[in-house]
1. Who wins on relative contact order in percent (Cα under 8 Å, 6 or more apart) among 1, 2, i.e. which is largest?
2. When Rg/Rh (Cα atoms, Kirkwood Rh) is calculated for each of the structures 1, 2, which structure yields the highest value?
3. With distance in nm of label points 7 Å out along Cα→Cβ at positions 115 and 147 as the yardstick, tell me which of 1, 2 scores highest.
4. With helix-only ellipticity at 222 nm (-39500 (n - 2.57) for each DSSP H run of 4 or more, over all residues; to 500) coming out at -10000, pick the structure among 1, 2 it was computed from.
Structure 1
């Protein structure tokens, strides 16, 4: 609906910045998140409002608002880079501006040594530990490592994650300090 959307103040985007943003949108190897964000900035530079951009690009209005504001905060820095540096530096700066900020992530809960001890217990014969089944379950392994005071508490899901990660990333022998089997012999 042409008259339905409110026109917004155009976001400051220089011609050189616009060309780089358009290259990002057209480039085959661009990450999709960068393409969408570049489109948001380009449309904002043309004066489209947040709702119209959100509808056109099929993203949340808050996403449009966030990236408009983020670009606006970087305007002076981008202008300075554009005036002082070459096109490659400006391109890298624009790409960095369109990227997510690094996230710290959750702190490590269990040390590598603890994980190795849990995996080592999982390699033991479960029936010799007094359990009535032939294979370890995450719940039984959890109880055993708590009983041995390897950890004070741990969820069965974490135990399962360690076991899955250990098998998929390394040979089980390498985790336990033994040499993995090779070739014939």
Structure 2
């Protein structure tokens, strides 16, 4: 089983990202669970969402304490929330930031993928909502979900022009991290 913890702020779409990634994995024949953990439920407050993906039925219904992947939608959380807590030794961290891995100067030996998802969202979607871009990044980095499933999940949730823009933004992140452009890949610390 692969476990993913998504950190963001209320209103950034962390819960939507977990649900859509779960839908995409389910389309690929996997068993999934996607669920949130809010704390104080208000716009801008730290939010966590969880995703479990498995080839077998998932019987555990608990939060994720030792994730394989951590996705950070808002880099300001790095200073206030223990986002790396419990991350497995071979775990991967995907961070939305303008900074390079070196500039982040994080105290971890885990693989870090740092890239500016906000720039992609602003250019393509017209708003700084990065959840679908980080879905594309996760699909590329993990190799667990094909982009066709990401596209289908986005089309299930959004319609018309909004869906098209979100798919294009997610595809840019996916292609870049898969090697289509080497720009994002070079920001990894491994």
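1. Between 1, 2, the highest calculated value is found for 2.
2. 1
3. 1
4. 2
Read-outs: derived from the displayed coordinates by stated rules, not from any lab. Here the structure is a predicted model, which means the values were calculated and not measured. Cβ atoms are built from the backbone, for glycine too; each structure is taken alone.
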